[in-house]
Structure P
Amino acid sequence: MKKRLILHIGVHRTGTTSIQGWLHGNRKALLGQGVRYAFDQRMHTDIAWQLHTGKLSPGTLTERLLRDAADDRVHTLILSGEDFCVLRDPSILSGLRDHFEVTVVCYLRRQDSWLESWYNQHVKWPWDRALSQASAGEFIGQAEQFYWIDYAWLLAGWRNAFGDDNLRIRVFEREQLTGSLEEDFAALCGIDAGQLGDPVAGSNDSAPPEAIEFLRHLKLIDKLGDERLVVVRTVVNIFRRNGLAHEKHFWPAKVRREYAAQFADSNKEVATRYLGRADGAPLFMAPLPGTDETPPRFQLPAVPALYDTIVNPVVRRLLWRVLSLQDQAAEHRRHGRGRPVTLVHRLKAHGQEWLSRLRGLTGRSTDLRLRSLMDLRALPLRQRQLLRQALKAVNNDEIPNLDDPVDVTRRWVEPVISDLAARFHQARQAKQGQA
């Protein structure tokens, strides 16, 4: 008798990270129900992407799945990767039917809501340089390349590969789910969710538009994973904690309505064919954007306010995070070797170098009320010393337009934040190496 393979294909931005984290965290409990979350990986997005790029053959994947399902206790295997939805020809996986009873699970999100969340994700966890640094207007201008959110087209490929009866289509709206997202997924898979631990909340939440507008200028694509994570979390927390996050959308209601309307016929076909909805019942129940919304505004503030409200708090927090990790690493070394360790090299300089440098470069800082990246005199000594080191990352030859907060952010702020993120990574590696 064939074992069951549940292939969770996304789409992106429908809580896949939450589902994956929940499944991975409950691996032992799932095995007690005869269910294995494949390969003991947290997620299988890399597998989906390797199939998409041709780096992994369907035959090799099949062999790996068969080995993973060989345990007599296992009757169901789950493979979850949102990038499965980008496969242009899912029939390359149709050979799985020779070995498994395949069920394809797909969650759908209304396209205008999806696109806003997709832009958010592109900036926070980038893989395309141009799109990750694009403005909201530039991003929506490139939306045609996201071909898989024509859901009728997407599901037709999977239907042809595995058959109508083997597709389980769900709508990513709270009113259309059975309980929580994880409970809904469990019900589709025949899993008793009551025997599993609770999911971890907020594992991949969207950032406020104002924070995204700042983050897109910080070259996150060039940073390592933990460097990127500490920058994103720090910036988002500062925006939320300090009352800087007011907008909910990147585009005006009219633009979002027009974008959603492009998929009306496709969505109607999905509602009828896969969900059995008659009489024109819509696929998505949530109301479309209204027409009386105030257009969103989330430009960076002018330079003095930029430093006061965003840069200073973010840099202060990063300084604290770096030094905290350095302290922890040093404590490990002290206990391991029985002797104290000097945490930071003591500098005697006063901390006015950065302000002096700005004045020397511009000659206009008094008129502009342009301040240093931080008020160095107000910082504790060790933070002041660390910031002085980070400031060396700034190229003295690159003088921004001081009337342009974007130019200032890219030329002066980004190098400092990148330097601190790299120091955070180094301190974390040092701590982990001593654990």
Structure Q
Amino acid sequence: MSQRYLDVSLIGEGGFGQVYLCTDSTTGQDYAKKKLLPGATPSEVERFVREVRLLSLLDNEHVVKVVGSHISSAPYYFVMPLYRTSLEKELWDISFQPSRAVPIFNRILAGVRHAHEHGVIHRDLKPQNVLMNTDEDCVVSDFGLGRQLDAETTRKTMTGDKMGSLMFSAPEQFADAKDTDVRADVYSLGVIIYILYVGPIAYLDVNHHKIPAHLRSVIRRATRPEREQRYATVAEMQDAWMTVSGQRTTASAVEQMNAVIASLAKTTDATGLTDRLHDLMVSNIDDKKVIFDAVMKLPVQAVALMEARYPDTFHTIIRTFAEVVADPFMNHGFDFMDTIGKQCRRLYDASGDVEVRSEILSCVYALGYGSNRWFVMRLFNDLVQQPKLPGEGMMLAERLQKHTEWQEQAAKQLSAARLDFHLRAFFFPDNPADDF
């Protein structure tokens, strides 16, 4: 074996290894040979041998292949296909060509999912460890920190070991490396999505202007500090990614939404289903009718969960819903207006977010008074005179400024004494607050 793959030139090196361009003397084909440096410690040898054995377990087009190896004694090495570059070297170009991000990340996900399904955790996912020829020809490499689930290596990992690279490592990897599971790789994948769009910067800001809004929910959930709140598996993350990145048709997403909503009505543990529903809604955020229909069916137990887990995107969802409710050209029909009003009340009562509550009340106001629908008007009158959360009255008053044409009509049906100060000022602008 040592005479078959002949070294040509050094093309890279790391902490305790070197990578050589080599040639197969029997075929003339070029490969990359990863060699362990002479004088490596026993733990370095063990890590190197583990990497080769783990890679040999995996057979997937998006995981680097072992073409040949020598790991029984020094010199230790293995041979793999030669790749043009690494993701790390492509990041700036990709960040200015964001259409490249989706095909690349699809292949990274596929490789990591395959590894997990064969019991292998990577634990050091980062751009440097993704090798590329083209955006469609990418592989996950460098499983040197990897381990098999429930293998002896789990017990050999020392408590307190800090494994992986800082920005891409999950918090638990710093606390107790032996306690990591597949969710550590989920965290790293979330950071990789982020840097595909913003480039190689050293901080994580999910609201960065270069991150498409519809992708933020996946990044946010994948990179939650508490691993219990991340995707439980890469397969689950891949499913969400395919949805929010628009790789599924709207019709399919609508069917999935209806199925999730039906399941939500039958469960007491709504967290996973709510996350799934949220991702589906975000992926279809540009289709107002789809969002309206979904929110009309939204179970109240999902409201608090979405507000807590995805406040920014849930605001966008509710704002989209409210725009449809308040649209005078929608021709909702009187009976359906009452149905809309009842759902708005359920949403309002379930919400503890002043922006959501203000958006809901504002659209109920426009629907009721704009259509002269008595049931909906009375509903608004009742809700607007209820005690308000701090800041809610001011936010609602600002929204109502868009609809001053019904101001006097509504004021005749309201009790000024029961209104928040800012709402009093809106509905009764000619009377000082002290008069009430």
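Between P, Q, which one scores greatest on relative contact order in percent (Cα under 8 Å, 6 or more apart)? Structure P gives the largest value of relative contact order in percent (Cα under 8 Å, 6 or more apart) among P, Q. Across the set P, Q, distance in nm of label points 7 Å out along Cα→Cβ at positions 128 and 392 reaches its highest value in structure Q.
Consider the structures P, Q: one of them gives 5.4 for distance in nm of label points 7 Å out along Cα→Cβ at positions 144 and 192 as calculated from the coordinates. Say which. Could the numbers behind the result be given before it?
Values: P: 5.4; Q: 1.8.
Traced to structure P.
A short reminder: the numbers here are calculations on the coordinates, not readings from a lab. These numbers were taken from a predicted model, which means no experiment stands behind them. Cβ atoms are built from the backbone, for glycine too; each structure is taken alone.
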